[in-house]
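We did not get these values from a lab; they are worked out from the coordinates using the rules stated. Values in this document were obtained by computation on a predicted structure and should not be read as measured data. Cβ atoms are built from the backbone, for glycine too; each structure is taken alone.
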Structure P
Amino acid sequence: MLQGLNHITLAVSNLDKSFDFYVNILGFKAHAKWKEGAYLSIGDLWFCLNTDEVDFRGDYSHIAFDIKDEDYDKYVTFLLEKKVHLWKENSSEGKSLYLLDPDLHKIEIHVGSLQSRLKSLKEEDFENLEYFI
């Protein structure tokens, strides 16, 4: 039976550039790096960068990372000073910043939880909304 998320692997076109972005800008912890890849972590999440051909996706698929509300404004200021590329304005519950990594992988920095998102659904009028308890 599945127990949860094990790791995330992203294809990257330039390992050094992506390694710098995730470690020195987003603050991931580096564990290992070799010619074709790197192992990083953030919190309890294992994150792998793997040199490969990158296919751009134009849809809403993205990875969201959690941040405490009290850290959000300072962190966003830091990211904007690093001139990260933004891809979307926030229109959902909670504070969020949507940015792109060097290979255009979509990332969200988000204040909130599943519980706060479910609570916000009650305030909206979503067609055919069902809750499962």
Structure Q
Amino acid sequence: MIENPRDFFKTVYLGDRACKAILIDSWESIVRIQVDLISRIRSECGNWDFYTDEDVENGLLVFTNVKHFSMSPEGLLPNDLINSVSVERADFDGFWTIKLGIDSADERGHSEEVKVKIVAESVYIESEGGLTAVE
């Protein structure tokens, strides 16, 4: 598990990738975001370069020790492309604020971006079967 989500997301490629589900485990303070395909960035220059050896199909971004979760605007389900990810230190030690911009698309093709905000201690990738992927 990578303790610094800023460094972690520098190794994750989510371009042209979609959010399939958001799973909240309140008792364990865990939020999982299921993505249709998660790729890793392993090049020295920090570009994806179409590297596929560590792809995780239907993978989960797992946020641990979650202190805050919100979506704006309310009422829309994030169910389409992931447009952006930003990471910054939270107001209290050891925690990070992660903001994801994820489209919500309806059956008519209309799309609106939903801002998902998570304050968590760490993040890692998990396969659909529950195995932790290589960091």
Structure R
Amino acid sequence: MKIGDVEDRLLEELKEAALKARELSYSPYSHFRVGCSILTNNDVIFTGANVENASYSNCICAERVAMVQVLMSGYRTGWKCMVICGDSEDKCVSPCGVCRQFINEFVTKDFPIIMLNSTGACCVTKTIGELLPMAFGPSHLA
């Protein structure tokens, strides 16, 4: 698989990081673990896992956990790609609508999102532009 100028070894590291992050999920209610990894413009990998709460509206998805870490480390732009994996063996996991909107805030429309199943064997890549067509974003408020 080729994603922009990302080396194959980095893509494999990124996939492994997402699969490992999934193991750190706190999901006692749904029992559906999700992991995410993000590669920055200088090849630093950040990870996140979903965190559930008894008050369901307070749950946070793996993508947003990872993104907040990236943002708080000073990487506001220039991310290379994101990998997401969940507990489904037969299907790849895609970002929810809230996460799609959150991702859209910080990346360009051609930002690649790699979606995996629980083993990493199933792999689908889409851009945020494909996952969130006709998106509302920062340019609408300028």
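One of P, Q, R was used to compute mean count of other Cβ atoms within 10 Å over residues 35-42, and the answer was 18.6. Which one was it? Each step should come with its number before you reach the end.
Numbers: P: 15.8; Q: 18.6; R: 22.0.
Considering all the candidates, the number was obtained from Q.
To test your reading of the models, identify which of P, Q, R gives -5500 for helix-only ellipticity at 222 nm (-39500 (n - 2.57) for each DSSP H run of 4 or more, over all residues; to 500) when calculated.
P
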